[in-house]
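Every number here is computed from the coordinates shown, using simple stated rules; none is lab data. These numbers come from a predicted model, not from an experiment. Cβ atoms are built from the backbone, for glycine too; each structure is taken alone.
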Structure 1
Amino acid sequence: MLFPDSARNRLYGIGLASAAYLCFATLDASAKLLVRTLPVLEVVWLRFVVHALIMALPMARSGELHLDGVRRPWLQFVRALMLPAMTALNFWALQYLQLAETGAVQFAVPIMIALFAAWLLRERLDAGRWLAIIIGFAGVLVIVRPGTQGFHPAILLALGNAVLYALFNLLTRQLAATDPPAVTNLLSALGAAVLIAPFAVSFWQTPQTLAEWFLILLMGSAGGAGHLWLAQAHRYAPASTIAPFMYQQILYMMLFGWLLFGDFPGAAVLGGAAIVVASGLYLLWRERRDGLAH
């Protein structure tokens, strides 16, 4: 069930979403390291296998591992189809692009979510939220600097992932109204693992080092926690409220890119990130102000 739409519940949703986006940045960094030595489809499959196992074991112990709460099985199936498609596009792009580049392209998602939410879910967007979203996206454009560098076809992979991810967020919100988030999270990971298994086996290459196995566990754990927290966030806040806070993920991706791959961000990236952060902080301040007023 969805919680009543209030300023306080929106703050809870924003906090859960923020933790989820840190997990997603960790997932991407781990995947970028792994696709250097392992086939992309194998990495995608391992990501969902670990995700499903990590979710299933504690749910079995707590008695949550049942399907009684599933009210929309067809939407669950569609979500399970979308998840490996998004992940494969993202991991494929990460073979050729920096973490900050794929992250910046992905930050077109809040604009898409806002438009899709207004069109499909009839969610109202006030002028302040529209302005914050537009300013945040302008910061992303400063980071990407379109037209100033050679075009790489992998950008199209990242853009396809962004479109799917916007629709995925809206679908998550719809399922959060009727189905338990933990069950939704598990079904999507399990379904994705089953769907992609034949392709992963065809390209299988056994991981050779402890570091690779650690990254596989980290990747799956981060993916599982991130999607669980994001699903829970949608119970507390509308998709259009959560969407702008996705921008903070660029900071985590820049940090990981610098620490792990030596991709130190330039002045344009830092300036754009400052704009993105300012946009997110403004939205958080407004939600806190409204919460105190009530």
Structure 2
Amino acid sequence: MAGLEIESQINIEKKVQLDIVIVNYDSGHHLVNCLSALNMNNGVANGCQIIVYDNGSSDSSLQRARSSFPNIRYIGNHTNLGFAAAVNRVAQTLKSKYLLLLNPDVVIFPNTVDLMFKFMEQHPKCGILGGEILSPFGFRQHTCRKFPHYFNVPFGRRSLARRVFPNNTLSNKYLYLNLDSDYPQKVDFVEGSLMMIRREAAEQVGFFDEGFFLYLEDADLCYRIKERGWETWWLPESYAIHYRGENFRADNVHPAMHHSRGFYRFFSKHYKPSAPLKLLLRAFLALRLVYVISTECIKKVFHDTNFSPRC
């Protein structure tokens, strides 16, 4: 544990029902905004512990947060371990019933934490819960999906197929585009940018697979807990705004590469493809990678704010 602890000003032995974990990496001013929003939530005010894990940031985001919120627990590492590994490092030091994972570029609405906590308490089979995430421009970001498969990934959010045929049936099913937003819904998986996890469910499967550096670790965890009889739900009344991809604007290549590698690991792990199918999968993901990187560059040029950086 030497070198892990940056600062701790909260007694970690304090018994709490919910811990809020934020993995920070070069998030600029967003981390302070994220923490400010948490302070306006009833659930946080009622005794939640907030932990910021800094994943080797090179900007001033951690220093800004420590200056503005000195009573929060800050830990971290000098290198970027990836999202999954960072969460696991924090989770092993905590004993709470629930963990709320929150991206540093997410600003949650008042009462969101409390609403999610109450839903988990009222639904004992719910292992993971996600919320309603909006873009900074007010557009709904569809953050719950069917599990990736050979026949739906080509119709993902950033796919050429959806770009040409935006209302095709396969995309609608994969992205839950026709989901009834008036009621909580049981779904396959939700994004880790706003995810409440029941510790009992996560411990049964070993929390996150650290082989996923960035992206698809959320789908993998939901897949594994479903195999153990747990459910994943989406709660539309718990709102947040996601300033998606702000810390990746200067680097389109590496996030896209991690995303493709995440898909490959997910498929290899859960579907056990044959050697020829693996070759086809690699070829498809390579083509997808080229398309994603090129369209991200076009988006920068034309300021296409509706074109989300995640599939």
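Please state which of the structures 1, 2 yields 3.5 when distance in nm of label points 7 Å out along Cα→Cβ at positions 76 and 276 is computed from it.
On the way: 1: 3.5; 2: 5.0.
This figure was derived from 1.
For distance in nm of label points 7 Å out along Cα→Cβ at positions 100 and 212, which of 1, 2 scores largest?
Numbers: 1: 3.0; 2: 2.2.
The structure with the largest value is 1.
Upon calculation of relative contact order in percent (Cα under 8 Å, 6 or more apart) from the atomic coordinates, which of the structures 1, 2 produces 44? Don't skip to the end; give the middle numbers.
Values: 1: 44; 2: 20.
The read-out comes from structure 1.
Starting from the value 0.97: which structure in 1, 2 was Rg/Rh (Cα atoms, Kirkwood Rh), for residues 60-227 alone calculated from? Provide the component values of the computation, followed by the final result.
Details: 1: 1.00; 2: 0.97.
Here the read-out was taken from 2.
Given a value of -26000 for helix-only ellipticity at 222 nm (-39500 (n - 2.57) for each DSSP H run of 4 or more, over all residues; to 500), calculated from one of 1, 2, which structure does it belong to?
Working: 1: -26000; 2: -11500.
The read-out comes from structure 1.
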